[in-house]
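Listed next: structures, encoded as structure tokens.
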Structure I
Amino acid sequence: MNDLVKICVLNVEEWREYDFGDRVYRIENPASVEFRPGGETHRVAGSDGVVHCVPAPGWRGCVLRWKGAVVA
């Protein structure tokens, strides 16, 4: 059973950052985001194939910010 919601962010986001106050974790060129509604974590797949598991915004003090990709 796969109840994950998947959102494609390839060419939509240049980068996304997770800020924990004293530490910032940045993912360059994210390709997709997967999450379970109401879950405590989510997955971000980079365009390089690396998958990152990070706390959902609001959990453990996590704040999310991102930069939209420039459309030419």
Structure II
Amino acid sequence: MPNIDRELWRRLIARQEKYRDVLARQQAERRLDELETALDRERQRRGLQPITTDSGKVIAWVRTRQQPTGGK
């Protein structure tokens, strides 16, 4: 069994922490994408449509359905 010195131990711990951070970031990005997708679906379900720039970035949402006039 190989002997692990202190420097190797520190490098292994640093590599493991970096790997854990990368995984956490990937999970957070995936969850954020899922939330943004759900939010977009809800906006469209409510009759909103995106206004986008030439590059495709959404800058605003506008209502596209006619609003009922008068009360219920």
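Of the structures labelled I, II, which one yields 34 when relative contact order in percent (Cα under 8 Å, 6 or more apart) is computed from its coordinates? It would help to have the intermediate numbers written out before the result.
Numbers: I: 34; II: 16.
Structure of origin is I.
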helix-only ellipticity at 222 nm (-39500 (n - 2.57) for each DSSP H run of 4 or more, over all residues; to 500) from the coordinates reads 0; which among I, II: I
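Comparing Cα Rg over 2.2 N^0.38 Å, for residues 15-54 alone across structures I, II, which is largest?
Numbers: I: 1.17; II: 1.75.
Answer by largest value of Cα Rg over 2.2 N^0.38 Å, for residues 15-54 alone: II.
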Source structure (of I, II) for P(r) over Cα pairs in 10 Å bins from 0, in percent, computed value 20, 52, 25, 2: I
Origin of the derived value 0.00 (FRET efficiency 1/(1 + (r/R0)^6) of positions 7 and 47 (r between Cβ atoms, R0 = 30 Å, to 0.05); candidates I, II): II
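Read the figures in this text as sums done on the coordinates, not as results from a lab. Treat the numbers as computed from the prediction; the structure is a model and nothing was measured. Cβ atoms are built from the backbone, for glycine too; each structure is taken alone.
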